[in-house]
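**Student:** Below you'll find a set of structures to go through.
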Structure P
Amino acid sequence: MEELVSQVALRAGLAPEVTGQAIAVIFAFLRKEGPAQEIDSLFATISGAAEAAATKADAFGGGLFGGFMSKMGGGVMMLAGQLTSLGLGINDMQSLGKALFENLREKVGEEHLGRIAAAIPGLSQLL
């Protein structure tokens, strides 16, 4: 996880501390919204990814409203809200997302990442 955070922070031009927290939030989002098998496979390529996601799991709590938001593509809006709470602006989120998903593409390939994006409403717009 440290290597991933360092690489993404450098590419995105963000502080490593904030980058690490943001990646954990994004991983928690992927864990909740994404296809389990694809996410398990992704996390298996990144030491500490599952643990990082678990630290932020409560950020995307379920419930009726949370489930409704997820089905309507609102999960991405919830993700943006969580990233904003870390102090990231829209430009920071774009830089972070681009850097993170470029790194993930290098690790698991375009096809694998595409299957994850296709399963999560609104995510493909961020890739």
Structure Q
Amino acid sequence: MSDALVWQLVKAQNAFLKRNVNNTWWSAEKGNLYGKHSYKYSGLCNSKTVDISPTDSAVVLTKSKPTKGRGKPAKAKASTVMKKDMRRMAKTVSKEVGNFRPDLKGAALSRLSACQKSLRVIKSGSK
């Protein structure tokens, strides 16, 4: 099934749609880097999706494999765990996403920055 047809089917109703107070729509599915409800950022309808999510001590970059594994969802994704400093992670994300989906490179880097900030531990000093 084509990506455009899937978008036409899921854009009006799906389980991940959320409405904001200002009457704007957001989407909470995996693979949506900005959370915007649009065709470009949708993780449901695009065959090539990128997701960046934090874990307890690392950031995980997950890419879908568009041609192989459509019938086997467990093998349809490739994950990379990144535990290095921000500069190395940004270089890795820029290279991986730039070759895979160049239009999402900026969104992926901003999502990486947000995930990295959420992993920082605030050191409390004794006074």
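Nothing in this text is a laboratory measurement; each read-out follows from the coordinates by a stated rule. Predicted model only: the values in this text are computed from it and were never measured. Cβ atoms are built from the backbone, for glycine too; each structure is taken alone.
**Student:** Of the structures labelled P, Q, one was used to calculate distance in nm of label points 7 Å out along Cα→Cβ at positions 31 and 87, giving 3.5. Name it.
**Tutor:** This figure was derived from Q.
**Student:** Also, quick follow-up: With Rg/Rh (Cα atoms, Kirkwood Rh) coming out at 1.03, pick the structure among P, Q it was computed from.
**Tutor:** Q
**Student:** Something else now. Check the numbers for relative contact order in percent (Cα under 8 Å, 6 or more apart) across P, Q and tell me which is largest.
**Tutor:** P
**Student:** Here distance in nm of label points 7 Å out along Cα→Cβ at positions 79 and 111 has been calculated and equals 2.3, so which of P, Q was it run on?
**Tutor:** P
**Student:** Quick check: 13.5 is what I get for mean count of other Cβ atoms within 10 Å over residues 23-30, calculated from one of P, Q. Which structure matches?
**Tutor:** This figure was derived from Q.
**Student:** To which of P, Q does the computed value 18.4 (mean count of other Cβ atoms within 10 Å over residues 15-22) belong?
**Tutor:** P
**Student:** Continuing with this model, one more query. Given a value of 3.2 for distance in nm of label points 7 Å out along Cα→Cβ at positions 7 and 119, calculated from one of P, Q, which structure does it belong to?
**Tutor:** Q
**Student:** Let me ask something else about it. For which of the structures P, Q does the calculation of helix-only ellipticity at 222 nm (-39500 (n - 2.57) for each DSSP H run of 4 or more, over all residues; to 500) return -23000?
**Tutor:** Source structure for this number: P.
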